[in-house]
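Pasting the structures here.
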Structure I
Amino acid sequence: MKKIISALVAVLCVMQSAIATDIDVQTTDAHVHGHIIDKKTGEHLPHIVVLLKGTTIGVASDNTGHYFLRNLPQGRFVLEVAAIGYRTQTYEIDIRKGTTYEVNFALEEDLVQLDGVIVSATRSETTRRMAPTLVNVVDMEVYNKSNCTTVAQGLAFQPGVRVENNCQNCGFQQVRINGLDGQYTQILIDSRPIFSALAGVYGIEQLPANMIDRVEVMRGGGSALFGSSAIAGTINIITKEPVRNSASISHTTTSINGSASFHNTTDVNASIVSEDNKLGIAVFAQNTDKDAWDANGDGFTELSRISGQTAGFRGYVKTGLYSKITAEYHHLQEFRRGGDNLDLPPHEAMIAEQTKHGINTGGLKFDWFSKNQRHRLNVFASLQHINRDSYYGAAKDPNAYGKTTDLTWVGGAQYIYKFEKCLFMPSDLTVGLEYNEDYLKDNMWGYDRVTDQTVRIASVYAQNEWKNARWGILVGGRLDKHNLIKGVIFSPRANLRYNPTKNINLRASYSYGFRAPQAFDEDLHIDNVGGTVSMIRLADDLKVERSQSVSVSADMYHSWGDWQANVLVEGFFTDLDDVFALRELGFEDGILIKERHNESGARVFGGNLEGKIAWRDKVQVQLGFTAQSSKYKEARSWSEEGDVQATRKMFRTPDFHGYCTASYTPLKQLMLSLTGTYTGSMLVEHHAGFIANNETVRTPSFWDINFKAAYDFKIYKSFGLQLNAGVQNILNSFQKDFDSGADRDSGYIYGPTLPRSFFIGIKLIY
């Protein structure tokens, strides 16, 4: 805790020092105003953000589509206008004291997100067109079309990404990227790696969708930027920042399988921005209450009971023309229970998994720009604290209660220098340092099983990106000193971008990744859920798991008349060495001891294909398809019991999967959307209990198709009302062969996360 306090004090000291030199109290009486319209329709556009690049100055257009920037600094600047659904526009302006300028913008539609802003590619803001590596963005439009209420649900509508339910008792969801397990994906909140091993079990499924501005998905190795576990990809959750005065409240009720089991979700959002735009805060809250559901009538749940509340905020203070403080915080409280006899104490049930989570997450960031726009400094500190009471047990076991606490924090600084010319081209040099600590203690008193794990990582990274409109060349690397690993780990990366035309982006990437060993992760969770109390030990000679990844892609855009289209073709290859695996060592005092050791390795390769087409703002269709091969270098068997053959193929990795989203807006007020995912056949483990012997099962392929209709009513001026309704999993392709009874394998689950279900919702908007 002392280190955390010291890090926060350091951030505040840097802020104070910079603020003292940054505040410009002089009134220049230099103003810029104008209007923003849709180029095609001539309609004035409200709530469009106008920024003065290289400063903290910005404003959103009002309800009439007009904006006004007051008392601007003198000098040559670039005005930038950016909005979802429109192409970014810039205007170079020479601002002088006592002068008022009128600058009007006519925006062109960008329905395929060519100019979307991202940060995951380089740890600083850039457009998708100019990014050195491929980054896909999941914005709120996708979540609204698909009626997704959690962050995890919306990720399924991206190429190379699959979201699946891995437990009948608890509803644990896992996000897989490019054919690898969830442990190979790094999860960030506002670019900070504060998702610990404990948070990774449920965390991304616990986060409400209404807290986010967007989610950035970067496939392939990212350890050179973000450290351990960024092997398959990186998921960066960007929270909402206030840009204007607004508010909304919504409620959705879902009937699971048309039964009396309901899922109710209430969302609240509001943001307030001061008249001078120097202060702003966005708040959010969500309450969710989901009934348990028994698919086969055996008295044991296939969908767990969940009740949760989340609330938080993100706010900023502009301390000067070139400096800004941003703070973020959210609290989550959740109860979930699965198994049988849910109304009884868990130790009176034959199977029970019960968890109570209290999670606090927050961050503080200071941004500073130099007046000549060459220098940028970012100092930050973030933390997450988890308190969990749990019961993982079977056969009315009174000893299966436990308690877990986890504290993760990270602090660091990042500096960017813009070269007008470095050797042969303009470039951005980025250097940074980061320190991360994670303290976890997991205690099951009845079995005297204690996991006490401390992870400390000190990191430094550097990269230089040469870039212009046609070329982008990035080389960089990161050094990590991990307390559980001997020596220092070096993670290099190299990226090449070539734009032969404005609308063709060709990329090639190489990256090194690593995964650090730890005694607590999803493996332990699964064993506990199955009713087996286990403990994991690290082998004495355990090595870090290493990866090398290569990808090539072509991202192509075309417009003709009122139509816009995008086609993305991507090939990827990942080679893993010293892959982590578990082996059973036997029982000690009733606890199954497992040892984490290294096996030879694995190879994953394949391709992603994505296509988008849009006709004005009326029709939008997006399709994604992935073909992949995920195999170990040597055949391995997951069990020595039963008829289980050794295989090189990774489990739960279908050779083919994909998604689709389509929307039609026949009227400005009416939107009809159809979304869905496809999962091909795959291998899953089926443990003995309900069945006589362990088996390897090849699952059938399935579609999960959803429909939603939404209609907007204008009540009065800025007040609006939306009514929506729809069906999830229209085809009802829910798993049909669940185990039954107390001896079931709770991990034998695949297919859509819900059966056919019906929902209705209402939303008030200001």
Structure II
Amino acid sequence: MKIVNQPLRKKDAMQLVTGQPVYMDDIAPANCLVVKLLRSPHANAIVESINTAVAAKVPGIEAIYTWEDVDQNARRFTCAGQTYPEPSPYDRLLLDRHVRFVGDPVAIVAGETEKAVDKALSLIKVKYEVLEPILDFHESLDNKILVHPEENWESLCPVGADNKRNLCAHDECGAGDIEAVLADCDVVIDRVYHTKAVQQTMMETFRTFCTIDTYGRLNVVSSTQIVFHCRRIIANALHIPKTKIRVSKPRIGGGFGAKQTSITEIYPAFVTWMTKKPSKLIFSREESMIASTPRHEMEVHVRIGAMNDGKIRGIDVYTLSNTGAYGEHGPTTVGLSGHKSIPLYRTESYRFVSDVVYTNRMSAGAYRGYGATQGLFAVESAVNELAVKLNMDPIELREMNIAREGDLMPAYYDSWNTSSALDRCLKRVREMSHWDEKYPVRDMGNGKVRSLGIGMSMQGSSIPFVDVGSATLKVNDDGFYSLIIGAADMGTGCDTVLAQIAAEVLECDFDNITVFGADTDASPYDSGSYASSTTYLTGKAVEICAQNLRKKICTLGAQLLECNEDEVVFDGKFVNRLQPVADGKNSIALADIATASMCGHSVALEETVTKSSPVSPPPYMVGVAEVEVDLLTGQAEVIEFNAVVDCGTPINPNLARVQAEGGILQGIGMALTENITYTPEGRVVENSLMQYKIPSRVDIGHIHVEFESSYEGTGPFGAKSIGEVVINTPGPAIAHAIYNATGNRYYELPITPEQIAMQKK
């Protein structure tokens, strides 16, 4: 391959390093109304009255909207970016009289200047009936206090939801008699693990601007991963036809799943629709910390049974997930905590049960790893503890029990493991980390020790039978190509990756492909950039699309050469006769074919392909953390993190490596520093990056990433996904390393210096 599997520079690399790209606020009209939200100071309350009369008199104020401007009996909606019918319940109103967490919107204020809007916000008088909240998710299920008592709450899919029980979702599945198997095992590990909510903290906060176009349609430009889902969400929130809405995205300054939920879009959309004036809403960093959708807090109860020889026979997982005040992504994230952890191992039996409950906390949502992160921390930590109980090397224990290529994986929706290099990943990471020399711990002197810990992970590649990826390719003047997609490049480089796939098939220069997306008016339908679907699913659509376009080029080329289509071949630059003739033309350039298609011919040099998949082949990863612990202070520092990834064929090894490095860094943050805590009243404490500690490059040592590639036949050129699997190993690996350093196990993330220092043996 000339272009695929090559480390080509990102298409926008030079523009990025020279500060040229523009983002949402750079292209917003100068006359936009500034939109801000008045937020509830209470975790659970009813708005008894709201007085906006004085605020409305502030010079420059255009409009103030409250629950009185929204039909409280109208059909509710979800802000989750999911394929219709959404598994997430319809539990939201644009403005609700019943506010359900500290930060829930109470009023929308729109004005000509930020100063005027801020003044108006301070003058709105609200009287609340304060209700007792549910802040502990252990107390939520079947509590007499209901987060959603309303009668117009609804669940479109059979996910086991019941708002009168504070239940957002419930599921259970399994194979074999798990209780009998565990009872027959020599050793059973029985532990409960807790992962707190963590923020995505992308650089660009949530932001949207809206206008009314020449035809009276609502144009929404937003930093979003889901333009098509966003259109539906806005239509549902405003109760207007989808035909009246266009959604597009400019460059996005990061998402990590946060922008798979429509956080800001509905509010300026409502303002613009009501006033017919441009408006914009830009979240502050504080708003992004207190009123967004962080990772779900989960408690995972794991039981693993094994024989004394190391054979794992059964895994039992129960997950309790805290969706917060609203159900965005609650029913879907929880499934990955079991279905992306249990299948790593061959077992005789398994069981996976889950409950997702409402509380009066900030609602949770999508974050890279999407539930698998929480489940893998639990299961992999339990396997590491099992290795100690059996007096086995944890790598050897895994090598004995891992699912291998060709296996049926009952816990992974009864899917076949069609491609796997997990065994080779284990072998290579052992070499990279110098495991045999360094494991488990070394005394470094001065009260410091260095230790190793390991974790494995798997993820998926799109949502099978659900996700759709599409691409349009067309030939332009001079023979260059336009690639039009509905997937959203969030800085991940998917524009580059998809262009590489197209260029490989079309045998053209990489720079001969221009990429455009995503726009609901111009792009072919695509579910969006989430669920690790872009390279695998949209990439496959691009591959097939390019193959089909080659045929059309040959069709028109043959007409121009006055021969049959089966008599020509396309080499990327020319359509050539297979058998040259002496008295005729034997080749024609692509540029000439493109020109000819625009005059007097009926062959459209354009192709659109839509792709879905009945399977979701998992990528795999093994990570080993080397951690230095100061036994006196409890300070733990990642000195080195070695990772080996099986993502099938890396379309662009450089971009794949950067994805892995970034995900690992986020996983390190989740393991050691990132923490969302609440006051007894339900207020988020960490409301800025001064309190919420995300790691940077200077906070860690070296991250080394290598690839052990399998070949996935259903993916483009053998590729699987990589975006999410890479965040899942640091949690268990670091917890394992800290155990080896201190002799103490930690069942909750983050593991802080205070916890380590206070839990000395």
Origin of the value 10, where relative contact order in percent (Cα under 8 Å, 6 or more apart) was derived from one of I, II: I
Can you rank I, II by FRET efficiency 1/(1 + (r/R0)^6) of positions 267 and 307 (r between Cβ atoms, R0 = 41 Å, to 0.05) and just name the one with the largest value? I
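Among the shown structures I, II, from which was the value 0.10 of FRET efficiency 1/(1 + (r/R0)^6) of positions 179 and 715 (r between Cβ atoms, R0 = 35 Å, to 0.05) calculated?
Working: I: 0.10; II: 0.35.
Label of the originating structure: I.
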If helix-only ellipticity at 222 nm (-39500 (n - 2.57) for each DSSP H run of 4 or more, over all residues; to 500) is calculated for I, II, the one returning -7500 is structure II
Output 41, 38, 23 (semi-axes √(5λ) of the Cα gyration tensor in Å, calculated) maps, among I, II, to structure II
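Where a number appears in this text, it was derived from the coordinates with a stated rule and is not lab data. Just so we're clear, the structure is a prediction, and the values are computed from it rather than from any experiment. Cβ atoms are built from the backbone, for glycine too; each structure is taken alone.
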